[in-house]
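Any read-out appearing in this document is the output of simple, stated calculations on the displayed coordinates, not a laboratory observation. Quick caveat: nothing in here was measured; it's all calculated off a predicted structure. Cβ atoms are built from the backbone, for glycine too; each structure is taken alone.
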Structure 1
Amino acid sequence: MVSKRTLGIVAGGSAVALLAATAVLLATRPSGGGRPATASAAGSAGGHPAASGAPLRDLAAARGVHVGTAMAAGRLGGIPGRIAAAQFDSVTPENEMKWERVEPERGRYDWAPGDAVVAFAKAHGMQVRGHNLVWHSQLPEWLTTGDFDADGLRDVMLRHVTDEVTHYKGEIAAWDVVNEPLDDDGSFRAGLWYRQLGASYIADAFTAAHAADPAAKLYVNDYGIEGAGPKSDAMYELVASLKKQGVPIDGVGFQAHFALGRVPATFRATMQRFADLGLDVAVTELDVRMPTPPDAAALRRQADDYRAVVEDCLAVSRCRGIAVWGLSDATSWVPDAFPGQGAATPYDASYRPKPAYDAMWAALHGDRG
C-alpha cells in the first residue's frame, strides 16, 4: 500500500489534485506478486518478485546511493512535486541557479527561484545538487557583450562563484562547478571563458567554490564522456591534472543523455577509471530519447537502458547516485533539442510510471534482469 509518508505528501493539495495524485502514486506500488505496476503492459515481461512497494528513494538509500531528478521552481507543486518528493531524495534545479537567472544584471542577484528549490528539498528530506556555476551557455547579455580584459573577466567569474556558493553555503550537497568544459572532439570548448582565460579558469573556479563552502562536493560535469573515446580521455587527463595540481575537485558528473540503445558497454569501466583517480562519480542528467510516438518495443528497450545505467552505478563503489533530467515527458527538454524525438524520462506525459521506472526500481531493489 502507499506509505504514510507518501500519503502525507499527497494530502497537502486540493481534493481534485489529491485524487489525481493518489491515482498516479498508486501506479508505483506493487501489484500481483509485488512488481510495481506500470502504465503499459510493455513493462510486464519478466516480472520481478519485489518484497515491498518502497519508493525509489528508499531502495537507493538501502544501496548507499542517491536517486534524484531535475525540477523547475514553477513545477514544485501539484502532481510533479508530490511524485518527486515521494520517489526521489535529491533535486537539481533545471535553470534556477544558472548565471543568467541568478545574476541577470551585474551585481544584482535574484535568489528567489533557487531558494524555492532549496526550500522544497528541505521540506521533503532531499539533498540539492547545485547546477551550475561556470558554463559557456545561458550567460547574461551584460557578461557576453561586456568589454572585459582577462583580469577583469576572471574577477567577475570569481566574484560570481564566491557570491553564489556563499549564498547557498550549507544547503548544497554538491555543485557542478564547471559544466561542459570540453568540445565533442576532446578539445577545450572555445566559449567565453576559455577564449579569454585559457584552461586556468577551471582551477580558479574550483578554488573559489571550495573557499566559499569547504563542505560542498565539487564536480566537473559533461556529456559524451560515458564511453571510451577522445572526449572521455581528454576529461580524464583534465581531472588527473587538476588532482595533481592540488585543485579541490571531488568528482566527475556524467550527464548520460543517451539515444535509445546507445548506453556505452564501457560505461561502468569508464566510471571506475575516474574513480580510481580518487574521485567520486555520479550520473547527473540521465534520459534516453527515442523517436515519437514510442511503441511497446521501444519502451522495453528504454527500460533496459535505464536498468543498465543504474546497475553500472551500483557496481562502482564511488558512484554516489543517479539523477534523471526531468521527471516527466510532459516537461522534458528533449523534443525541443531533438525534433521528432522524446519520451525520454521515467514518467509519461500524464505522470504515469513507464517501464523505465520499473527498471530503475528493479535494479535498485536488486532483482535480476
Structure 2
Amino acid sequence: MVTFKAKGISVSVDTSVGHIADLTIETDGRVLKPLHRAPWIDDPQETLPQGLPDGVVRLSGDFLCAPFSRSDVEEAPLHGWPANSPWDLIDSSATADGWRAVFRLRRAVMGAAVEKILTLRDGHPFLYQEHVFIDGSGAIPVAHHPMTVMREGGHLAFSPKRAVVTDGNPPEPDPARGRSLLAYPARRDDPRSFPAKDGTEVDLTDYRMDGRHEDFVTLVEADHDGPGWAAVSRAAEKDVVLILKNPAELPVTMLWISNGGRDYAPWNGRRGVIGVEDGRTAVGHAASLGDNWLKREGVATAFELAAGRRVAFRHVIGAVPVATDKAVRDVAVTMEKLRVTTAAGAVLDVPYDADFLRIGQAG
C-alpha cells in the first residue's frame, strides 16, 4: 500500500492490483470518503470462493480496466492485468501545489507499457488521474471503475446523454442466484424513465433501498462543450460524489447498480453500491474491436496502439459536503472552480483544475 497527501486530501493505492484503496477528503470540518472498498478484503482468502480474480478479491475504490469486462483477445483475468496484477511506484514527489505519483504496471497490455499518474493539489477535493499506454499494437478498450456506497440511497445526476441502453444480457438471469430489475434489452434517451422487466418505468436517477437487484446500463454522452460528469448525492453521508471526464476520450458512462441483487459469495446480498464507470469500450475486448451497437452509432470503443505512440486519457474523482441530501442540477467549470448547482438552486464553488481534462482533445 502506498499513501500520499496534499493539503486536505490523501490517497492510498493497493499496488498489488492498482486499485485506489482509499480517498479521504477533509473539508469544512468534515472527513469525506467517497469510494467504496469491498467488505471481504480483510477476510481470510480461504473463506472466499475459489478462482476469483485478484481484482475481485481486492476490489476497492477505482481502478483501470484494460480491457473492460472479458479479456477474450489477449489472455488475462476479468478487466485485464491493470486491475489484477502489481504496479510499481516509480516516482512520488512534492510539487509546487501538492503531490504527484507515477506507477507502472509490471505486465504489458497488447505489448504496451502502462503508467498511472496520480496528482493531488492543495485544497482541491479531487484526485486527478491520467493513464498512459506507450507503444504496443492492436487496439485496447478501457474504462475507469469508481464505486461508491450509500447507506440510505441517494440521487444521481449526469451531464447530457443521448442514449440510455441495456443489452440483451441481464447480469443476474438465474433467480436461484440473484435478480435484476430492468428490461434487457431496452433503450431510452432519458435515465429518469427506463423500462423495468415487469413493464413499469424506473427512474435511474433515484437510488432506492426498497428493492434488491443487480443491473448494468450504458449511457452515451450527448454532444456538448463541457466535461462529462456524474454527481451522486448520498443521503445518509450528506455529500456529493463527483466524477468527471473528457467525453472525447471516454464517450460512455456505465452504471453498475449492485443493490442486493447477488445472493452468492462474495457479494452476499450487499446493498447500496454503484459503479459509475467512464469508458471507451463495449462489453468485452472482442466485442469492442468488432461490430457493436456503439460503433454503429459513431461511438469509439477502443484506443489504437502503435510502436512509438503514446495514448493517454484523464479522469477526476472527488466529493463535496452538503448539509442535507441535495440532488444536483448542473456541474460547470468556471475559472479555477467547479460550480455545482443543486436542484434547489444552491451553488457550491470548489477549487478545480479547469485545464486538466483538456476538453476538445481526444488524448
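For the set 1, 2, ranking by mean count of other Cβ atoms within 10 Å over residues 296-303 places 1 highest.
Which one of 1, 2 has Cα extents along the principal axes in Å, for residues 184-263 alone, as calculated from the coordinates, equal to 38, 33, 21? Don't skip to the answer; put the middle values down first.
Details: 1: 42, 29, 22; 2: 38, 33, 21.
Only one of 1, 2 returns 38, 33, 21 for Cα extents along the principal axes in Å, for residues 184-263 alone, namely 2.
Where is mean count of other Cβ atoms within 10 Å over residues 128-135 largest, in which of 1, 2? By mean count of other Cβ atoms within 10 Å over residues 128-135, the leading structure of 1, 2 is 1. I have 3.0 for distance in nm of label points 7 Å out along Cα→Cβ at positions 312 and 352, calculated from one of the structures 1, 2. Which structure is it? Structure 1 accounts for this read-out. Given -500 as the derived value for helix-only ellipticity at 222 nm (-39500 (n - 2.57) for each DSSP H run of 4 or more, over all residues; to 500), which of the supplied structures 1, 2 does it correspond to? The read-out was computed on structure 2. Here P(r) over Cα pairs in 10 Å bins from 0, in percent was derived from just one of the structures 1, 2, and that gives 5, 25, 34, 24, 10, 2, 0; the source is 1.
Assign the value 1.9, calculated as distance in nm of label points 7 Å out along Cα→Cβ at positions 56 and 320, to the correct structure from 1, 2. Derived from the structure labelled 1.
Of structures 1, 2, which gives 24, 13, 12 when semi-axes √(5λ) of the Cα gyration tensor in Å, for residues 168-231 alone is computed from the coordinates?
This value belongs to structure 2.
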